[in-house]
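Q: Heads up, there are several structures right after this.
FYI, it's all coordinate maths here, none of it is from the lab. Because the structure is predicted, anything quoted here is derived from the model rather than measured. Cβ atoms are built from the backbone, for glycine too; each structure is taken alone.
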Structure P
């Protein structure tokens, strides 16, 4: 009875709050549902979701719903604001590996908390074709509003085993925004029945990420040639032996094989998890270990300075959507060594703004590192062309207008029957 009273009191306050808010200048009221959003404790979590929400706020009224797993000490629901974006955080207990049960529990409890929010919006926008998308589609269907799903990359790559579960959310999804052409193709291969599937580059903030500005980090005053890898070492259970989808092991092997050929070059590896010993052991085995710097997580605000302090950014990914680090590096006027994974070839023009290499090809990456370690002027020219390409095709200002067009297309679709 006590928990029911808490639900009802919170819902009543939300209903009053939503009823008092008028739509300014005819702006759509959009609820963004996501499992990742920044906080004071973790400013890097879902930072790109926050940036997308902030950009969309220029054309819509945006409220973010941040879904989290309940842990002791976490409140069930909180309302706050993160740098101008309104956010509601909901936490619900979850049982590992029981997707259907977790969805049912989250769907029921979350609806009791959030029904007023969904009933007073025009459209629901979920980020990721995963847990958040399934919940968002169910809540949108129950509230009788339209649903747009955004596919960012890792969600589709890692959730293919859940295709049968996710297919139900497609029935209540009226448009899909894929973060690259490669993602759109992959998505339609799995979900051919999906409606209004678009390619929309989220782009990059060209004012924040710019060649002009201060350099930061241990390489700020070091001479060329300086390489940086910001991919960290995240593991994926979908790949054999927990192999790093960002290609970290490929880089370690390539750098070690190069040996003395990179004696005058430097490598920064950042975003390492605390307590990681694997990379430290690797560095100790190198002939020139002092040429390699290791760092933990970078604060998002520090990234531009670190990118400006290098000559080339390494993105040797095995799987990708449209990696933000590649966009940010190009926007900072830096060459990018990427792979054919995902949308990387949409960002990089091979031999012109960077290099496109086969994923997992240690020898190819080693040869590229050795060759361009002796050609810093070529890397600078690549970086200048990369910046120009970002200005032409990947300005984040274009994202909001494209998403608004997708929202309008979704709103023209008929709503299905509740519960179908």
Structure Q
């Protein structure tokens, strides 16, 4: 019988197991896949966006208010610079991007996971791969152990860190929610977050796939009313859009999906006031009467998308500025500020980097990560209803809540 059993060897589970063992507990870390830290390995496109730099209060502001309040105690117990110091002290070289994201300099997520494993090895965590948990056993409101594919494991202190339901190929298939619901926890409906967005095929064309728009504003509207916006880069796919902008608004879009059409549009000049863009377009037109209209925005819009922009503005591709009437010029200005991408068809939960929804935060003590429903049960990471934006925020939340869960379990 181990002092502490941790289920799920992702970011939260690794830190929970390490922290518990570093305090002297005997720890078994159970993972159903054949490797450690699978989602860490694919984070940041394999580069691993370790965490987000800056004052913790600024980091917390990126989360929804109730989520920020919940993870605040954990983040102050295990700050963003502490995970960085753990990694750099063992050879990882990191740098901070202008947007605050911290990445390895010339190493990858594999190096991050290897270092984390070395910490587990140091404190003799017993890692058991390819071992599926079938059920959690509890009597009289107290944890008694787990049933696994390798047999029962008795314990009275269990840390559940199995994640959500995004990227099921990585092992996060929503296993934990039925177990925890069976123990009396409320499960907030899971929904996509940090996900690509699929669009109706009406406006999509095969040649759009792979086209990227840089530093544009993507807006989502429900029944014509704006519900969210995100400024950054946008990538067209064969099913819709992805990239930082799509990931950034996907959670809101998923929440508003149904009960009315949700549409997306793009502001190609988000840093320019509308009146300035109109004035610049007029000045360009007067100075270049023989040039084609597309030359005004060809540096902003890739060639494969230029005809699409002109079509929405009802301007023929060969039109020159000298032939462009004032009404058409104003229509072009409006199109450049609101290029319609079409109606949202689907926001795939399984394609999201994280999952919104999960165990209700009201049912977990934010100071200790202890279940308010079952004695000896501790929760951390994405299995709970926490989902931050892209940028290293979610790994920080996982590391911090895992640290507190492991510490509390060891001291229980």
Structure R
């Protein structure tokens, strides 16, 4: 299947789906602009696959994939990458382990060999494990004094009690200390396979080179991953407020309610709704009411979070301790007003114009295009989503937004977490 894609203002690229001899589906965009190839890939299953008593395994596994592989210990492996100017990276999210590869086409064979080693033959050497563990623990300790991190972690703990989503991806001091090499090997065997893989390739490669790249890197992986679907969860504690006591002059606030996932038919209307409420950096209602009119905060906004087993609309701001109550009252009032009265036609028109006009900015490099395509594949939106997306946004009506507001904003009750020492705040 071939579709037209216009990632930038130049001539349209051509995106197509190829199935390799090993059965891997790859989305490809051919471009001869520069002699570079970029590949982005996503494996289903990330931190949500960690044992609830030991979070952090998936993230540490991802961090260690390029810390030595095959015959090369960590330093030698990194030297091999650097000698050929090959960029290779891995990360773990709530529901995925992702990676990216970028190379000059003349170094394609070396890039294939090194990326394959990282995914198929990671070493998990004791020295590398100890170093990554120490770095992770240092980061956790540092974050203990960061009001934003403390507020965010507490928000997720309160939102998803007893659920893996309520625990930090990177783990806790106790869980990271307890992670063993056997845990990492087991996670690699469970999560890195061919049937849970989405991959996109962009650059100056012909079809046979793309096949050689994809099968060369992933073809020797196990055919089947061992993934467990996380338990479906809704945000707990709506209507409650929680304070993380920190001696700081400005409180950091996180607030949220249930949302709509990417695959839901109402996601696009909810996306437009979010832009009007708090997603439009300078034009949103919350920015205008909280910052511009009252000077309560430097920044304020909202975003949509779509996980495999949960979705939410959540927001952020920070204000002086003595103005926390006022800021929360303004936020609640704007949410209620938008749910009750809906957006004006002018707001709706401007939101759709911005969201459609800015969309191509996410496709201005080969790496960005590959990342976008891999994420679209991961979400199951279809290879033609790029060409359909702006039309879907443009078609959103006021009635669509009102319907999404009923589902997303509900009765207006929010889970609120404040890190600081807010004055006059009643907690529930």
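Q: Matching task: 2.4 is the computed value of distance in nm of label points 7 Å out along Cα→Cβ at positions 32 and 48. Pick the structure from P, Q, R.
A: Answer for the origin of the read-out: Q.
Q: For the read-out distance in nm of label points 7 Å out along Cα→Cβ at positions 176 and 336, a value of 2.3 was computed from one structure; give its label from P, Q, R.
A: The value was obtained from structure P.
Q: Let me ask something additional. Could you tell me which structure in P, Q, R was used to calculate relative contact order in percent (Cα under 8 Å, 6 or more apart) as 22?
A: R
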